[in-house]
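Asks: Each structure below is given as structure tokens.
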Structure 1
Amino acid sequence: MKSILIGSCEGYSGKSAICVGIGRILRKKGLKIGYMKPFGNQFREIGSRLVDDDARNISIALGLTDPPETVTPVMLTDDFYRRALTEGVDVKDDIIDAYRKLSEGKDVMIIEGNEDLAGGIMYGMSDIELANLLQTRILLVSRYQGVQEIDNILNDQRMISDPELLAGVILNEVVDQKKAADLALPFLEKRGITVFGIIPRDPVLKSVSIGDIADALGGKMLIREDMRDVLVEHFFVGAMEAITALRYFRRARNFALITGGDRADIQLAALEAGTKCIILTGNLYPSSAMLGAAEEHGVPVMVVSEDTMSTVENMETIMGRARILGKEKMSRIEELLTEYVDMEALEGAIGF
């Protein structure tokens, strides 16, 4: 049985997406895939159990039915951290036992690491310690926005120290692929770091469903509840003149509008330009004429209690932490890995 631990240089690097993509590609080759996220930090209550929502969704995406408490044996709750800092905790046996159960009958185990490489040091379970415990190698995912990210990669290489432990790195969400290929790739490989791929920033993967937006903002859907799965890639704030706004709207695709309920001119301009969703702030409801126009265009409208500035700040956070859900995203992940990652080399590093 082979395995790989997917770690990251910093939070929100696309680690979960890489786990899904690698797992689905290997599964299509006829391999039996297992998945584990030892430490849960995306809490959700299902029945009386606290589960990691991301781990649950990835398990579903990979067609797995393992119990959530086995996939994620340790939940990083406030109580866990308190015990770690006051009494000390030892979770090694719990992780080993869960790993043994999950890996039974599998050809390869995909292990999702902590938020970053150093996460878990306080209780003796950083990704490096986890990799050593489970006798696997580390694949780093770097959210590569520019050459300054090389410092983080080199720092992680220094932390890992053992060249055999570091399988290599995937540069993800890359804005300038050519620059990364011309500068970062040869620089890193000269320093003994294998670069398996350079994945461009992709609007589909950074998109968020209207339903997730409504849930995160505490929004009340006024119409078209049936369109919760539609994806939004960008958003605009309706704080300008309608004619000016219309020029901006027409240059974008799959956008949402955030504005006050009293700005019917902006709302109608957004509908004309093909907005996917209208978010009305400050608990201000739209006119019946505008709501009728939105219904006619098939555009969901929601009302939120926060003011426009607070809603924009929350929306930026939501868009920056897009979740890997839905068939469209799953297919796109596979396409990106197939096109931009040397899967043959990566499989070799895993041990196939």
Structure 2
Amino acid sequence: MIGLDYSSTGEWLRGTGPDSDVVISTRVRLARNVAGFNFTNRAEVADRRQIVGLAREHAASLGGRDDLLWIDVASLDSLESTLLVERHLISKQLARGDQPRAAVVSRDESVSIMVNEEDHFRIQVIRSGRQAADAWRQVSAFDDELGGRLPFAFHKRFGYLTACPTNVGTGMRLSVMLHLPALMLTKEIERVRRAAQDMQLAIRGFYGEGSEALGDIFQISNQTTLGKSEEQLLQEFDEGVMPQVVEYERRARQVLLERRASLLDDRVHRALGVLRSARLLKLDEALRLLSHLRLGVLLGRIEGVEPRTIDRLLVLVQPAHLQKTLGEVLHQAERTEARATLIREQLR
């Protein structure tokens, strides 16, 4: 309906790139507002509609790309908009809005521009694995091009002006999606939380702010953008923070292999057994078991299961994708049965 392949994992869970065993994906996002217009939360409907028009004219053709899809989010039904949320292409806030709003998404899902979310534009580039520098170069090029077409709200002292004060300055958010099952199993996840707090970083769940860490998947992002350049933020985050977190998880995995092999094997084989036989699975249980199975496959404790199969299931078991795959609307009880059936079929 929109031109995306919903049977694939998308860029955020493609399973390639540096350190992809721990760093699922890297995202760089810029918040920008058009000068002369109120921020989205204060703008009249006519102004929001005008911003959408400007986005369609200027943002839907960035970089000379012919694979950018224009999506009128306001016209989508709840299932379609939830599909985009589950693929990390738009936020829940944009999906649930009731005013003129849109998105520009590349067919490979590495680029997404949200229009009339908290800010007029949220420009994001996603890369599989740990590829912050590459993501920054591309999002910076889009920012320069769009800024050459539209006047962004900018203050000589404070930098880019945004609806939320924490984004004022560069308007830049660096975030990574991390799979940390060993730190959860060894109950050492607090080390990451403390490290994030010490470095003024936010640690969030599967869908970002206000969400839980389903499937042992966490998001870590910077909290401040004022007073530092984009290059400084990038260096501190990618060279200072990420190696430390990746090392924590890998050490925890090694501890499980060397000292707690029975616990490790019990969890990963139990996960495989349940996933291959269960008739009812709620989302949180399915993601937890798939997380343990992914760990077992990565550490060589499980054979005969491909990592890409697990990554694909992490997407397909989510409510909107499950219903899209089956081609029918399902109530919650029906989804628990359909989810278990889908997983059994994929893991045969």
Structure 3
Amino acid sequence: MNFQEEFLGISATGGPKIHLVERKTTDVLEQADALPFWSQDYTQLSKGTFAGALTSVTNQGVQVFRETMNRAVDQIAHAPSDAYVIGLATIIEGDASWGLLPVKANTMITLDKNTELVFRTSKLSEITAAVITSQRLEEYAAQVEWIDLRKTMESVKPVELISPEITARLQASLTDGMHYASQFRDTADAQQIWRLFENDLMATCLQGLLQASNSPNHNHDHRIHRYIVNRVRDLTLSSSGYPLTIEELCISLRISRRTLNHAFIRVLGITPVAYMRNVRLHRIRAELQSAPHQVRYIASVAAKWGFWHMSLFSRYYRELFGETPIETLSRSRIGERH
């Protein structure tokens, strides 16, 4: 199997597996070889003992990685073929350039598909980026955003300053998603968790690209906003175990992500993701309250409604209802006995 087949998750035996690499290096050449699926040539420029670190998570044509180095390095690199690179320069201390343009901390960095990367790092640098196959991202852009990604990319420079809000979203999607994907990669729900992460990642990447390209917003038909909210509720309740992604909602409702978000902000003042999560939390609460003595494990009820990470579930539940799930269950059991 070659690198491209492995990057795409093509396997002759068994299903797809999440590919994880976590390394610390003390040599610049070792660092150049650490990032899987890339071809890289590193030249250390500043003097001193080199120290680097890399975390990479890859699954079926989507890779997220973080690379840190303590020395200025001249990089000539090629990403996997037919893939876009979108990310952030999260730490830049000193002069640096990406794609021949000066790069500062917290700027968005991109690399068009099949384009050679020339990256001159600063004396201390960290980049966090996603690598997404062109077919996957272009299809998502067309189906969910209703945009031509190729045309959008023509107006996006390799280094762009985007708003602090979208910068924060992109950084959270990259870092949190990488953490959860690596944490749950060997669990039975790994592919489902990755699917949700992947859709959030692509949506956030496209937000950054659209802002950078100054793409105009589409007009919205305000008459269907309530209908959209109601349909999302119906779809959420009909797919309890595996929460629908924004992509699936947009395709099912035949609307763009911006139309979907606008409808929820106008009608409810929250995002569709928050709304769907709240709908599922309410169903869990109803089950804990209606049949408390039939509940053996709260985790089983949570998983039934698509919550696999118990600490996150408990936090969402407590924030929404002002009490923990176990408090709800205990109170309901006491009430049932009287």
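Asks: With Rg/Rh (Cα atoms, Kirkwood Rh), for residues 89-128 alone derived from the coordinates and found to be 1.02, which of 1, 2, 3 does the value describe?
Replies: The read-out comes from structure 1.
Asks: Hey, another quick one. Distance in nm of label points 7 Å out along Cα→Cβ at positions 273 and 289 computed as 1.2: which structure among 1, 2, 3?
Replies: 2
Asks: So, one more: If you rank structures 1, 2, 3 by distance in nm of label points 7 Å out along Cα→Cβ at positions 73 and 329, which sits at the top with the largest value?
Replies: Of structures 1, 2, 3, the maximum of distance in nm of label points 7 Å out along Cα→Cβ at positions 73 and 329 occurs in 3.
Quick note: the coordinates plus some simple rules give every number you see, no bench work behind them. Fair warning: this is a prediction, and the values are worked out from it, not measured in the lab. Cβ atoms are built from the backbone, for glycine too; each structure is taken alone.
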